[in-house]
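Got some structures for you, see below.
Every number here is computed from the coordinates shown, using simple stated rules; none is lab data. On a predicted model such as this, the values are computed, not experimentally measured, just so you know. Cβ atoms are built from the backbone, for glycine too; each structure is taken alone.
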Structure P
Amino acid sequence: MIRAVIVDVDDTLCLTQAASFALENEILAAMGRPPMRREVHLSTWGEPLLDAMPRRSPGLDLAQFSTLYQSALEAYIADGRLDLIPPENLRALDEFVMTGRSVFLLTSRTEDEVRHMLEPDHVLAERVSGIYHAGNTRFRKPDPRAFDELLAATDIPPGQCVYVGDSPGDALAAGGAGMHFVGCLQSGVRKPTDFDPRYVDAFIDAFPDIVDAVEHLDQHSLPTSAG
């Protein structure tokens, strides 16, 4: 049985690539720097922000960028331009909770980038059992050890977990940890051929489809080798 559904944030739970591209270019403009190309942003999408920015904007002053980024991020969130979780995605999480499955988030974002999601009045507060991020995990995806803290805090074997994410690195991390993986293609940024098929149990076209995908795994899949 799938006991835990672990969800990536960016371009999985909510669509964020286009908004992040606009936000980061606004900051670059404020710093007097030329805008990054969309192709460059896409090629580094999914990496921790400060790891990716030197390639998105070579020669960038990361300290200055970080200072401007936090206030810009807060403004985007307050304006509903970033991290807006659609009602249908929340209903999918509710389905898991009602059927006795635990829901977790696991993202490469920093604690500052997810701080608003940790607030007790956030829409995720009663739906999610834990949020794992760069502030409370030692390793980043695609390293399978990104799940170490989550697994240590629960009694759920990896083979009874499914991770849903949008990137090949998400699949690699989940597969290496012995978990099932479902690829979410809703953003249109990636296609099935971008993924190593050894680590993918299924693809979904939109996040709410994860409910049926998990039910199918329950009924048809054997545990993974680490399960």
Structure Q
Amino acid sequence: MMYIVLVVVGFLAGFLSSAVGFGGGMVLLPVITYFFGIEVAVPISTIAQLLSNASRAALGWKEIMWKPTMWFLATAVPLSALGAYGFSIAPKHLMTGIVALALIVFALLKLRGKIRLKKRPATMLVGGAITGFVNGLLSISGPLSSATFLTLDLSPVSYIASEATAATVMHIVKTLVYGKLNLVNTQILLTGLFIASAMIAGNYLALKSIKDINRKKYQKLVAGCMIALSAYLFISNMI
């Protein structure tokens, strides 16, 4: 029964993350935590998301915006490593609750037009730094990276593929650090691979469905999903 649930949730997480650019980790983490505990859930989720993001990047390879993605990764990579180290010592539930609340506030302000991030390298550098640290620490930073990449005003597929490329690199860094800290074993690796297979199927269907969607409507959809998923993450973390 556990593996059936993980397949279904993995598929839904893959579809959601490919449809709006994030949400996979936010859906996966509470479910995996229920079965394995938070200490094991984050490494499992990281491995699953690594492969899921890699598949999204591959499916949209021709539309990746490499220059801004590299600016983003310039700060995201070192901060991911630092956050992954922090994962081994930080209070997980407290940090998850704080991040979820911050994401809700950010999304509400973004939806109302109170926050307008400029399309420039500095935005990518700062966004990469914040995203990298939170990603390494909690593996739930999708909305942060999505908010950063949305400033580029890309087509839906280009936005998804570019953000997924950055996420793949961050997850590789985190996995290497987790390995050094002895936080990854054979069971964690195999479970992550198992969930990733379901996520990849969801990725494929979602990317087909967003190809021709209107950009402005799509960005409002992303902001709405950010609020809903952050609220879900906060509530599930408190239970």
Structure R
Amino acid sequence: MLAKDIMTSPVTTIEEGHNVRDAVEIINLSNIGAVPVLDALGRVVGIVTEGDLLRRVASSWARHPVPHTRDRDSALADYIKARSWRIEDVMTSPVISATSTATASQLAELLQAHGVKHVPVVDAGKLVGIISRRDLMRALLDVPKDCTASGDEALQTAVQSRLESELGLLRPAVKATVSGAIVTLCGEVDSEIEKDAARVAAESVRGIQGVVTKITVAYHMLSRFKP
């Protein structure tokens, strides 16, 4: 599934010269939680989120003077964000964005890596949509049925492939067999956590209805902890 299949489009935007109150109204009406900020040429130059606005409200009640310390520049930047009514002062910039051909997996990694909840989708410099964490969660539940492996043999191939590609657990070290959509894992691994990871990998294959783990942990690993 790609960004273009998940994103909200068209997107309600705001220009950088507008007032913070305008952003509050847009976010409340759009129910998205963020509004991209455009410059005069229609380019995305920032984004204002509910978090930005909530931090502004929380900080605006504090009336402590900005200290003359080593961190004064950072404190002054916080002061501007807490007091200014200009969008360009409050928005988050630069913006983390994605293209419409980014996969759901890439989008999830992007959100997690940068600690953001919304990603504008930009193609050839033009804003075409926006994606939120909530959009990705919905996409996870809406995986098409044709993505499910069909039959025990197909399920076995899918499980074995996932064990090898994601965990590097090759046959015959770890072998998967499937009967009635129940997978049985046999073999030997180096640790208990690797054993658990193999179980999770098998469970994550769509169509698998249960996992029986007969994997053992290698003796040479266990012997380390013996007196």
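At-a-glance table
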| item | result |
| --- | --- |
| Comparison of P, Q, R by relative contact order in percent (Cα under 8 Å, 6 or more apart) - largest value held by | Q |
| Given 3.0 for distance in nm of label points 7 Å out along Cα→Cβ at positions 24 and 152, calculated: source structure among P, Q, R | P |
| Structures P, Q, R, by Rg/Rh (Cα atoms, Kirkwood Rh): label with the highest value | R |
